[in-house]
Structure 1
Amino acid sequence: MFKTFAYLTKRDGMTAEEFKEYYENHHVPLVLSHAPLPNVYKRNYLVRGDVANLESPAIDFDVITELAWDDRSGYEEWIARLGIPEIAADEARFLDRSKTRAYVIDEGVSAS
């Protein structure tokens, strides 16, 4: 499996609720209208202000988007289909794209 995590930051002036609503109800459907659903497409939203979270200025993202495909070629096809002006313009509506980071992940899983 080929997996990536993208660390995304909301655009200034948006609340966390506005950000999540836009991402889930506008951006995700737009993305999926241009590219097939990967094996995994999860958005993990940071919960700020919870006493269990040890906040740090280094935490400058609002969501970790987790994506997985069968192999690298699936990822490359996804990127090729989404590298269009319509997707970039939509991202600019809700993301601070200057803070976007993405990494390839090698997952380890413990059996119970």
Structure 2
Amino acid sequence: MLDWQSYRGQLAQRIGEIGHLSPDTIRGYRGLSQAGEKANLLGAKTRELIALAVGVTRQCDGCIAVHTAAAIKAGATQEEIAEALGVAIAVNAGAALVYSSRVMDALATTDAA
């Protein structure tokens, strides 16, 4: 298994390098990341749980490393994290089902069918 704390540190270092080379890119990313914090309608814990579900859906190890720590810091329990992951699993299964219907559509319009 991955050493997530070490990975977070390595990630921060490499992103720092990107920031040194392209500060506007990192500034823009931070602006996007902080936009929800200003309104704070969902609260930090809910935003982090959503971020974890999206991170899993996007298969982003960096998102998982950063947002797991942030979710715990925001007060998320293991059970809440597991529920958010259940949503990610269901959405991914739903997306596969929807795209399976696209295959059936392609099949129906292909000469070989």
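Tabulated values for the structure
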{"quantity": "Among 1, 2, structure where FRET efficiency 1/(1 + (r/R0)^6) of positions 46 and 102 (r between Cβ atoms, R0 = 30 Å, to 0.05) as derived comes to 0.40", "calculated": "2"}
{"quantity": "Answer label among 1, 2 for the case where relative contact order in percent (Cα under 8 Å, 6 or more apart), calculated from the coordinates, equals 24", "calculated": "2"}
{"quantity": "Ranking 1, 2 by distance in nm of label points 7 Å out along Cα→Cβ at positions 62 and 86, the structure that comes out highest", "calculated": "2"}
{"quantity": "Answer label among 1, 2 for the case where helix-only ellipticity at 222 nm (-39500 (n - 2.57) for each DSSP H run of 4 or more, over all residues; to 500), calculated from the coordinates, equals -8000", "calculated": "1"}
{"quantity": "Mean projected area of the Cα convex hull in nm² from the coordinates reads 10.9; which among 1, 2", "calculated": "2"}
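Values in this text are rule-based calculations from the coordinates and carry no lab data. Here the structure is a predicted model, which means the values were calculated and not measured. Cβ atoms are built from the backbone, for glycine too; each structure is taken alone.
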